[in-house]
Structure I
Amino acid sequence: MHLFSLLAAPATLATFTMAQHAPVAPQMTLLYSMEALLGERFSLGPVPTGDERIVIPIVGGTFKGPRMNGTVLNLGADWRLTDAQGVIRPDARYAIRTDDGTSVIVVTEGFPLPDGRTMLRGKFETGRNGSYAWLNDVVGVGVLKRSGTTAVRIDMWHATPGA
């Protein structure tokens with residue numbers, strides 16, 4: 001009987017602790033909506049990491065959001081990979097410039113959704129002492145939607161802990 005009491009106490013404590021610290025969903029704040037222009041794609045063919053690597057140059061565009069606006073530079077590409085199951089996974093690296101002249105490197109990866117959109121994870125890199133240094137710590141969550149063959153729309157959110 002004493003052994004049962006010793007084993008029950010941690011389980012009761014764990015239940016009490018979990019009830020006090022119930023998970024809270026992150027909050028999402030719009031970072032920007034982007035229209036990115038695409039260049040002519042080309043294939044590297046089968047590669048060691050997948051069935052095919054297709055390179056899609058990112059050649060321009062614009063973005064607008066509550067805290068930042070600017071242009072997409074003609075500097076980067078989506079190096080998307082088709083895996084062994086035929087799933088196309090984006091792997092993009094490109095540069096943007098804010099209206100006040102700050103350059104930012106954007107890195108996105110993701111996976112396709114059944115409805116044709118693509119979920120993205122976004123990371124950002126810029127000067128650590130500038131007015132956009134906060135971007136270096138952003139956890140980005142985005143949704144990409146194709147606009148024909150020459151452009152994509154990306155809505156990118158900043159995920160922060162819930163209250």
Structure II
Amino acid sequence: MLLWATLVGLLAAVAWQDFRGRSVYALLFPSLVVIAVVHAMMLDVFSPAAVAANLAILAVQLIVLNLVMYWRKRAWLMQGEQWMGWGDVAFFVVLAFCFSTFNFVLFYVASLLVVLLGALLAMAFGVRVATIPLAGGQAALLVLLLLADGTHLGRHLYVDAGFIPYF
């Protein structure tokens with residue numbers, strides 16, 4: 001329970017810092033990884049294979065995105081942090097340690113859509129959005145997900161057996 005609460009608290013700190021100042025303390029990212037892994041091990045649901053698959057999916061996606069950006073703009077994605085910050089990438093890595101592979105892909109895609117649509121809605125209502133707090137938005141959504149799964153302390157994030165009959 002204490003690890004779950006610490007995980008929720010650190011994720012809330014990432015969200016707060018990213019929304020407030022568009023920067024996050026670098027120490028939060030490795031702390032989140034360690035706490036997520038220890039928490040999953042205590043719940044007896046940690047899978048190094050799932051983490052490796054999640055990191056591989058993330059690496060392929062970032063490589064393809066980098067190549068597309070270089071092809072279109074003649075500049076790398078992370079050059080000058082104009083399009084995406086290192087904090088966003090670091091938080092993607094944190095997410096890879098927090099989910100089974102199916103749940104990772106599901107949360108990754110859904111949270112990207114929710115955060116980007118939220119930014120578009122904010123712009124539609126006249127709010128000036130210079131940069132999108134992607135890591136903060138995803139952290140806030142993960143906090144909501146952990147709170148919704150509070151009775152299981154986040155166990156369902158690592159197990160996707162309940163979804164298998166639907167595929």
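Where a number appears in this text, it was derived from the coordinates with a stated rule and is not lab data. What you see is a predicted model, and the numbers here were worked out from it, not measured in a lab. Cβ atoms are built from the backbone, for glycine too; each structure is taken alone.
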Compare relative contact order in percent (Cα under 8 Å, 6 or more apart) across structures I, II and report the one with the greatest value.
II
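Using distance in nm of label points 7 Å out along Cα→Cβ at positions 106 and 130 as the calculated read-out, with 3.8 as its value, let me know the right label among I, II.
Details: I: 1.5; II: 3.8.
It traces back to II.
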Value 1.8, calculated as distance in nm of label points 7 Å out along Cα→Cβ at positions 58 and 114, assigned to which of I, II
II
When volume of the Cα convex hull per residue in Å³, for residues 74-145 alone is calculated for structures I, II, the one with the largest value is II
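Given a value of 2, 8, 14, 18, 15, 11, 8, 6, 5, 4, 4, 3, 2, 1, 0 for P(r) over Cα pairs in 5 Å bins from 0, in percent, point me to the structure among I, II it was derived from. Provide the component values of the computation, followed by the final result.
On the way: I: 2, 8, 14, 18, 15, 11, 8, 6, 5, 4, 4, 3, 2, 1, 0; II: 1, 9, 16, 21, 20, 16, 9, 5, 2, 0.
So the calculation was done on I.
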Could you tell me which structure in I, II was used to calculate helix-only ellipticity at 222 nm (-39500 (n - 2.57) for each DSSP H run of 4 or more, over all residues; to 500) as -22500?
II
Value 2.8, calculated as distance in nm of label points 7 Å out along Cα→Cβ at positions 26 and 42, assigned to which of I, II:
II
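For which of the structures I, II does the calculation of Rg and Dmax of the Cα atoms in Å, for residues 50-89 alone return 11.2, 34?
Values: I: 14.3, 40; II: 11.2, 34.
Computed on structure II.
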